[in-house]
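These notes open a run of structures that come right after.
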Structure 1
Amino acid sequence: MKKIVLTGGGTAGHVTSNIALIPELKSRGWEIHYIGTKTGIEKNLISEIPDISYHSIQCGRLRRYFDVKNLTDPFRVIAGVGQSASLIRKIKPQIIFSKGGFVTVPVVLGGWLNRVPVIVHESDITPGLANKIATRFAKTVCTTFPETLAHFDHGKAVHTGSPIRRELFLGDSERGRAFCGFTSEKPVIMVMGGSLGAVAINNAIRSLLPKLTRRFQVVHICGKGNFDAQLESYPGYKQFEYVKEELPDLMALADLMVTRAGANSIFEFLALKKPALLIPLPLNASRGDQILNAKSFNQQDFSMVLDQENMTEDSLYDHIVELYHNRQQYIDTMDKSDTGNGIDKVLELIEAKSLK
């Protein structure tokens, strides 16, 4: 049987593309192994999927700034490389697919030491530090944005788009409406801050509820630990720390999104033709990748953008109302886009590279 190792972790965004590939790989007869950390979000998400062999390794974070852990984490990376190399020798996969996050560096190096071909998928416009290292040892790099091709040698990178979970296209708005207890009389805003939530967005939306809920209903994915029990019965507002099975129905229900600008999420919105107000992570909390993602989508008229530094109650409300009034313009533009689901292109590369 053909065997593949998937890796990626640290945030849900580094795992969801792998999750999108899993049922397709199974249908093509692949035995799937996943290498991640013992305590990362990737273990929680992958362990729920049947017939996947999950393997844990040590991993240290690579930082561009001073931190006392910089003295010890290189040894964790080295240990992880040894563990990965040993695992890969035992598994004997035909190929490794790496999605991103620091756990992937030891896995990619372990694959390279065993001469197993590696495909790296880069979500953002500019590669992060982990992928900058990993792509040096990869046969091929898949990119989500066409602009990313310029960061790699000619012929090494291929624009595939982002693999998107097929179940997202099967959502039912009426099931979503019933799940939230909403009526059909008002449009629905869906607020998402990523797998860990977004405190600034959460606070701003909640402070606007008296004004927002006069015109809209709000379903809010607020992130683990961010549930506000005082708002549990607020009319026209429904909050969840996290949703899984119901997510396609909630996205089908939503008339527009208010969200960060993680690449995997915004390409899901593009595929589903959902107008979005993007509030990217600011530079003081990131390397600026979400700012570039949001700028690209704004320039293509897929989304509106509001920088967090400029976000006030008034500016947030005005942007939401403007986006709703102009929503059909954004939907029409997204309809004309040829950027769809990247699953098929990625699967073709996996099949082709595994034969070499």
Structure 2
Amino acid sequence: MLFKRMNKRNLVSTLVAIVALLAGCIFVQNGESLLWTKIISKILIFSIAALALNVVCGCLGEFALGHGGFLLLGYTAAVLIATFTKNMIGADFYKEFVYTTRGGLQPLGYLILTSDVLIAAVITGLFGFVVGIIALGRLKGDYLAIVTLGVSLIFVNITKNIPALGGAQGINININLGGSPLIYGIMLVVSIFLILTFMKSRFGRATLACRDDNIAAEACGVAVNKSKVLTFTFSALIAGLAGALYAHFNAFKPIEFGQDLSIELLIIVVLGGLGSLTGSIISAGIIVFYNLWFCTRSWVPEFFASNPKIIYGIILVVIMLFRSSGILGTAEFSWDWFYGLFKKLKNKLIKNKKETPKEVE
């Protein structure tokens, strides 16, 4: 089982952390600061997208450079499904229960939005399965990166040439962005649970074996190609989930899901550490916070404020030179480490207090 080795203290700490995350999402959602609502929402969405890419790059050990295209597929599918749902149940009914989800708790609205993003994720996973069969069985390394990037550009160019979706001017969204930080937070927790469950299953162990040594894994009876395709499909499904949530976050042009977004996700994964899920979440927070908060400050030089992505190249150079493994490397955040650090700080404070000389009377 997933929590088989988790003691009572760590299990309680995990549940408390989940409750705190969702409570924070509700607080931000009902707050008056639109900037912080936007920042938190995008951090949660990009965390899911980075986790999806980390499954391929960190856990499978393959170099994929086209997850921006899978986000676009999830985005487009969510828009089409939401539009179909609105036409089927009526615009007034849809507006009453879905449009107001951002500002209030509407159970039926959350159910409609959740169904929307889950169906979009499954559709994206099917496309990922097809791409995985075509590419992973024949290519690896740089060649796989080029093919996945090419597939992503195909998705972008097809989408921007469909008039019904708004064409090059951007996807015409008529769902009024009904998403909320609470939905994004719940989906992040679900994504982490699914990835941990997958990686602890026999399919996940086969994925790690393929990452370490394909020949040795095949000699041990692992179906290497099957495992790679399955992992890539699962990664595409999670990426589609992030893209579907993105559709309820803001309106974007299809071109914005091109190579720049794929490279940005890759930077997030490398910064956090290949194979580290918690590292991807931390680095997603850093990158989004830099883009949406730091670059908007008046004291930031105009050059960096106007060209926020120029810092990405600097980040990659610094990481490769001084900490090529990323922030957490292949390690994960653990409660034992957290409580160990807390215990060390507590002992140090007690020791300093004992060593402080008493005042002379």
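Figure out for me which of the structures 1, 2 the number 20.1 belongs to, where mean count of other Cβ atoms within 10 Å over residues 145-152 was derived from the coordinates. This figure was derived from 2. Name the one structure among 1, 2 that semi-axes √(5λ) of the Cα gyration tensor in Å, for residues 89-264 alone of 34, 21, 12 was derived from. So the calculation was done on 2.
Could you figure out which one of 1, 2 the value -12000 for helix-only ellipticity at 222 nm (-39500 (n - 2.57) for each DSSP H run of 4 or more, over all residues; to 500) was computed from?
Of the structures listed, the value fits 1.
Can you say which of 1, 2 returns 34, 28, 22 when semi-axes √(5λ) of the Cα gyration tensor in Å is computed? Checking each candidate, the match is 2. Structures 1, 2 were shown, and relative contact order in percent (Cα under 8 Å, 6 or more apart) at 14 was computed from 1.
Consider the structures 1, 2: one of them gives 4.9 for distance in nm of label points 7 Å out along Cα→Cβ at positions 25 and 185 as calculated from the coordinates. Say which. Derived from 1, not from the others.
Computed from the coordinates by the stated procedures, all read-outs in this text should not be read as laboratory data. The shown structure was predicted, so the numbers you read here are calculated from the model rather than taken from an experiment. Cβ atoms are built from the backbone, for glycine too; each structure is taken alone.
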